[in-house]
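**Q** Each in structure tokens, the structures are laid out below.
Rule-based calculations on the coordinates, nothing more; no lab input. Because the structure is predicted, anything quoted here is derived from the model rather than measured. Cβ atoms are built from the backbone, for glycine too; each structure is taken alone.
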Structure 1
Amino acid sequence: MSSSENGAVWRNWAGNEEARPRRVLHPASTEDVAAAVKDAVRDGLRVKAIGSGHSFSGVAVAPGVQLRLDRLDQAVSVDAETGLVTVGAGMPLWKLNPLLASHGLALENMGDIDRQTVSGAISTGTHGSGVRFGGIATQVRALELVLADGSVTVCSETERPELFAAARVGLGALGILTKVTLQTVPLYALHARDASMPVAETLGRLDELVADNDHFEFFWFPHSETTLTRRFRRLPGDTPLSPLGDLSRRLDEAVSGPAFEALNRLGTLVPRLVPPITRFAARAMSSRTWTDHAYRIFASVRDVRFHEGEFAIPRAHAAEALRELRKWIDAHGEPVSFPLEVRFTAADDIWLSTAQGRESCYIAFHQYHRMPYRRYFDACQRILGSYGGRPHWGKMHDLGAAELHPRYEHFDDFVALRNSLDPSGVLSNPYLDRVLGAPPAAG
């Protein structure tokens with residue numbers, strides 16, 4: 001096990017969270033992780049594993065011992081017949097997807113970026129869109145974890161099922177994931193269709209659009225009257241592909257990267273220009289169709305940095321909540337330079353999943369990282385919270401255990417399990433102390 005950068009400042013991708021760990025370790029095996037935890041206990045330090053640093057919340061901030069899982073990034077086993085695939089918990093999705101494709105396999109669903117590690121994605125409840133599909137954690141079939149005392153355990157539906165029900169979206173609070181077994185599906189393609197649509201039509205046709213497409217989502221710049229709808233239809237993996245051409249892809253990257261960065265910098269200097277800039281951006285969103293393997297369509301490049309929050313609300317309240325958000329933005333003259341992103345997922349049974357027990361609409365709100373965001377994010381949290389909104393664990397919010405408790409049927413069960421596995425808070429940090437409550441014997 002190697003160590004590096006002890007005492008150096010770590011920052012997440014957005015730059016809004018940072019830590020100066022006392023110890024930085026790069027474990028290369030489960031045994032290394034177990035030894036690191038035992039050493040932390042001996043030295044009275046807390047320990048956290050981090051992935052790619054793409055969480056906007058403090059869920060993975062590690063002021064004590066920081067475990068970087070970049071050396072736990074290999075495939076352990078691939079069974080092309082059953083689709084069961086076991087990988088090291090530190091494997092990033094951008095590496096996992098082509099590995100699966102080489103075996104004729106794919107994730108059943110995924111989010112819109114692929115920078116996260118497998119463990120980070122499932123631990124925070126990362127999701128995609130498609131009301132017939134769950135988040136990435138629903139594809140997990142077994143987990144290997146190192147617990148707070150340094151012992152190693154495995155959980156699944158048949159082995160320690162209570163731990164499995166909790167640890168699939170475990171926030172890093174129950175143990176440090178070292179191996180993840182996923183149920184994959186045969187490789188498939190998507191036919192993608194991007195189309196502009198008036199806001200009123202999109203909101204009026206939500207149920208139809210969600211039901212008629214395997215995957216449906218849309219983007220809405222709040223100062224405009226236009227949404228960009230995105231519809232994906234699943235096709236067999238041997239479907240002839242017609243991917244975006246190199247020119248179109250480079251143009252996309254330029255428009256969503258340097259050009260959008262320049263417009264946001266201008267809006268930061270002159271906030272009154274933000275509404276016309278976003279209306280221009282909305283008009284620039286083009287209609288198009290293409291077909292490619294799913295993982296190449298689901299994930300997109302995000303080069304312009306931003307802050308982000310996201311809440312999951314019951315699907316039935318989607319249009320009403322979006323209209324209320326727009327009403328607040330218009331009434332307060334808030335300059336919002338990034339679009340709202342709206343997605344839909346199936347219900348699941350994972351204890352602290354944001355989709356536990358209900359079909360969900362996810363509404364993500366963003367702001368350019370150089371612009372003020374606090375008032376806007378507070379309003380989004382209040383409005384979406386009024387619909388029973390559950391915050392994405394890897395995105396920005398300031399709710400605590402008292403506010404979160406009534407929103408989760410199994411909140412008490414999760415906390416009780418955490419308290420039994422880690423009564424001293426070895427695996428905790430300030431964020432987890434806030435959202436779960438402090439462990440009973442924490443110093």
Structure 2
Amino acid sequence: IGDRAKQTPKGEWIMGGDWDETKWTPAKLPTKELIDPVTPETPVFVNRYDGHMSLANSVALQLAGVTAKTPGPLGGVIVRDAQGNPTGALKDAAQDLVNKVIPPLTHEQRVKAVKRALAHAASLGVTSVQNMDPDYEDIAVYSELLQRGELTTRIYAAPLITQVDDQTKIGIRHAFGGPFLRIGALKAFADGSLGSATAYFFQPFEDQPNNHGILSDEMHPVSLMRDRMMKADAAGLQLCTHAIGDQAISMILDIYSEITKSHGAADRRFRIEHAQHMAAKDFDRFAQLHVIASVQPYHAIDDGRWAEARIGHDRASRTYAFRTFLNHGMRLALGTDWDVAALNPMLTVYAAVTRATLDGKNPNGWFPEQKLTVPETIEAYTMGSAYAEFQENEKGSITAGKLADMVLLSDDIFSIPPEKIRDVKVLKTIVGGKIVWDAAEQK
């Protein structure tokens with residue numbers, strides 16, 4: 001950060017980050033005192049890699065007007081020292097205190113970022129993405145690139161549920177659009193994350209006995225979330241809700257159940273994004289409501305390094321419970337959660353079939369009974385994710401009459417040892433019958 005500050009023009013912010021305190025010794029949250037000496041005039045706001053916490057320096061806190069007297073917002077936490085002064089770490093909704101004073105990206109910056117993302121996706125064999133919580137300005141860039149014939153990844157965009165009225169006003173329904181760009185879904189947030197200790201649980205954390213997480217600002221009050229979801233469902237929009245802690249998941253299932261009772265049977269394809277830590281009582285209900293578990297296996301081999309210390313063995317046994325989901329007849333849709341985790345699908349497949357944690361301490365798998373086979377993983381990643389966006393008849397398999405989206409890999413992932421899958425490379429990426437990435441041309 002100090003090096004970056006030397007290159008940063010006056011008045012510009014240092015952003016990015018993706019720090020992870022669990023990899024530091026000691027493993028404790030950073031404070032503004034770490035970066036203030038090297039950024040005396042440059043505002044800094046760098047996020048934890050899960051996106052649920054960020055660190056601000058004193059310049060940024062001053063610009064945002066955050067002081068010891070600033071009350072913590074609903075759905076957020078201002079981390080404070082023993083004297084009550086902000087340390088610079090802001091969790092979940094508290095991040096908005098600083099975000100609102102950061103200058104927005106210019107149109108040119110957005111176009112550049114999107115083009116880089118499209119090239120990155122193509123290089124990794126990603127032909128479709130489901131973009132959760134995009135800015136409207138991002139969707140405008142996708143539309144512009146589509147019109148110019150430069151959109152090389154298919155996008156299903158799900159803006160925040162706080163903006164539900166914008167899609168209901170014009171009568172948009174789920175999966176509205178064309179093969180390259182669709183809207184008609186909404187992303188909601190029920191809670192925070194396990195790493196930031198803001199995922200909402202029934203019982204406290206093992207390492208923080210006075211904390212069992214927080215509900216997001218969208219859940220204050222819960223009736224507001226229920227009303228928005230009812231309105232969205234009545235309009236035919238799809239609900240995709242981030243819920244990580246067992247109580248957050250349970251509360252969203254409560255609302256989904258109320259919607260079904262109020263509005264009757266329909267092909268809704270409710271989704272819970274992450275569905276990380278399940279209460280034992282909720283697996284059956286999840287299945288009965290036909291909720292799709294939209295999960296990201298890479299998180300299992302990452303969080304598995306430290307999760308048991310936070311939630312204990314019992315709760316950890318129902319964490320990233322992919323096999324249990326399948327045993328209950330649930331549909332899985334696999335993804336990456338990029339940029340929280342790497343976009344590389346081979347790492348996702350590797351994680352699902354090995355569950356070997358990144359620290360090397362669980363070579364046979366962390367809770368190995370939850371492993372998937374390679375065919376199950378590929379099915380959930382392709383057909384499962386296509387189903388999760390109402391596109392299983394258009395894509396998700398190499399079938400006559402479907403979109404010609406496919407990749408050529410360096411190895412046969414169905415026959416090589418599972419631990420080798422993470423090293424497999426993409427040789428060609430084909431979208432709509434056109435080669436959009438060719439490794440041979442990069443050399």
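**Q** Say we calculate distance in nm of label points 7 Å out along Cα→Cβ at positions 56 and 368 for every structure; which of 1, 2 gives the highest result?
**A** Structure 2 comes out on top.
**Q** Check the numbers for distance in nm of label points 7 Å out along Cα→Cβ at positions 128 and 208 across 1, 2 and tell me which is largest.
**A** The maximum falls on structure 2.
**Q** Quick check: 4.7 is what I get for distance in nm of label points 7 Å out along Cα→Cβ at positions 144 and 360, calculated from one of 1, 2. Which structure matches?
**A** Only one of 1, 2 returns 4.7 for distance in nm of label points 7 Å out along Cα→Cβ at positions 144 and 360, namely 2.
**Q** Using relative contact order in percent (Cα under 8 Å, 6 or more apart), single out the structure from 1, 2 with the greatest value.
**A** On the way: 1: 17; 2: 11.
The structure with the largest value is 1.
**Q** Between structures 1, 2, where is mean count of other Cβ atoms within 10 Å over residues 64-71 highest?
**A** Sorting by mean count of other Cβ atoms within 10 Å over residues 64-71 in descending order puts 1 first.
**Q** Starting from the value 26.5: which structure in 1, 2 was mean count of other Cβ atoms within 10 Å over residues 168-175 calculated from?
**A** That value comes from structure 1.
**Q** A value of 15.2 was computed for mean count of other Cβ atoms within 10 Å over residues 112-119; which of 1, 2 is the source structure?
**A** Working through the options, I get structure 2.
**Q** Where is distance in nm of label points 7 Å out along Cα→Cβ at positions 80 and 432 largest, in which of 1, 2? Don't skip to the answer; put the middle values down first.
**A** Values: 1: 3.9; 2: 5.5.
Top value of distance in nm of label points 7 Å out along Cα→Cβ at positions 80 and 432, among 1, 2, belongs to structure 2.
**Q** Given a computed value of 53 for volume of the Cα convex hull per residue in Å³, for residues 192-231 alone, which structure among 1, 2 does it belong to?
**A** It must be structure 1, since only it matches.
**Q** Of the structures labelled 1, 2, which one yields 28.0 when mean count of other Cβ atoms within 10 Å over residues 120-127 is computed from its coordinates? Before the final figure, lay out the partial values.
**A** Details: 1: 28.0; 2: 21.5.
Traced to structure 1.
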